[in-house]
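See the structures that follow.
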Structure I
Amino acid sequence: MSEDAATLRPATPHDVASIVDIYNQSVAVNTASWDTAAQTVAERLAWFEARTKAGQAVVVAELHGRVIGWGSWGPFRAKDGYRMTMEDTLYVDDSARGLGVGSQLLAALIDSARDAGVHALIAAVSHENDASIALHKKHGFTQVGRLPQVGAKFARWLDLVLLQRTLDDRPLP
């Protein structure tokens, strides 16, 4: 690993403020998140605690002692029939884009989900987020759908692109 490569590790409650900062960058300036209001540390701490208590991954990428990206997987939908399918999410600090951090995070999320017995991962991505769509395809996701004009932000309609990666071919337990 080079001197300037990010290190991945499980997130801790101490990382939540950095996770919020990175997430809120996207809330303010792009359509990676369809939230229109910034999140608070308290809101994200409750999310973090729920994810970790449920055994779901929350991973951070760190470079020179600073969190520069994060990713997670958690429930795709709440109904029990979806219990083997999870949705991934990842965000990279503006200053670290193009360094391969997103690819590192997504690879770690895929491995973690597979190890946890997840059958399929779903990515729900804004049609404007070409980088995320390409990243997911690079990691074996296939575009399985597009929902036109189901979101709105910055006074424009947004399409939701759905990508899926099946992690195993085992029969149901």
Structure II
Amino acid sequence: MTNETLHTLETRRSCRAYKPEQITKEELEAVLRAGTFAPSAMNRQSAKIVVVQDAETRAQLTRMNAAVMGNTGDPMYGAPTILVVLADANARCGVQDGSLVMGNLMNAAAAIGLGSCWINRAKEEFETEEGKALLKKWGIEGDYIGVGHCILGYPAEEPRPAAPRKPDYIVYA
């Protein structure tokens, strides 16, 4: 059995090379809308999505993320858009809710021809004073955990095909 949604789920790959052009407002809104419809525990919608497209904040997040790894490279691969997904630290399933948002964002991006990749280390970034200051600057109050960065843009190269699935991926009990 196959359909367009299943095809997208099977063919989406992480993109690690982006063209410098910014995505359109319509593309961004479509991806964001999909993120807001991710399942969440008891429909509490505990996650937040922060849209970062300005060069200064993108550079700051890139620097902060690289610092967690102990280097000065570009862990955001030059993507023109960074969607920071945060979880309410007091929500019982906040990180799980945020993870589902990340999945929806990446699958929606693939469905409309955008490249995306989950970039980790948001947790460590937003535990720092600099990260907390960014949250405050963005008007986000309360305790939030960084779940991940969903980077978006137009792919600069074709992604590699999917690796074969491991034989024991599914176990019937």
Structure III
Amino acid sequence: MRTEHVRVVSHDEDWHMEFDRISAGITDWLDGAGVGDAVVGIEHVGSTAVCGLWAKPIIDLDLVYADSGRLAEVVSALEALGYEDEGELGIAGREAFSYSGKPELMTHHLYACPVGSSELARHRAFRDYLRTHPAAVREYSEVKREAASRSPDDIDAYIEAKSPCIERLWGFIRVGE
């Protein structure tokens, strides 16, 4: 699901409830499909997971699975729920999913990562760093607001404008600690 119009808004506490609603629906579906035991959990990652951080109002979810031998079953169950497997999209060890026809749910991005995945570790580390560093949240929010106002119809330019700030913040983050 490619963002066509970049809109960044102030943090909304309802995002956490929306994450809970989306993840509970997925979990219930997977349990009903008999593959819930293959899933360790679903993590709220990305900017909407950080209180006070301005964000595109899109929930990012990482579905964490333990046994790579059961990934095909999980993918099949997600496809039956209306998600389409898009593959790794250039990021090894992470399956991306798109969907259409879910107007009752807040816009979201769903990924599946194995336990121990470096991408999952990066998502957690960046989220957790921001959750404990209010100055970084303020700085990153300002960068995001400026980038969105300069490039509201160009997601690639928006991402490029944020990159120096993200790289600078990564200098303070230790993955896996």
If helix-only ellipticity at 222 nm (-39500 (n - 2.57) for each DSSP H run of 4 or more, over all residues; to 500) is computed and equals -14000, the structure in I, II, III
III
Given 24 as the derived value for relative contact order in percent (Cα under 8 Å, 6 or more apart), which of the supplied structures I, II, III does it correspond to?
III
Comparing mean projected area of the Cα convex hull in nm² across I, II, III, which is largest?
II
Entry that produces 2.7 once distance in nm of label points 7 Å out along Cα→Cβ at positions 37 and 157 is calculated, selected from I, II, III:
I
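Readers should treat all values here as calculations from the given coordinates under stated rules, not as data from a laboratory. Worth saying up front: this structure is predicted, and the values here are computed from it rather than measured. Cβ atoms are built from the backbone, for glycine too; each structure is taken alone.
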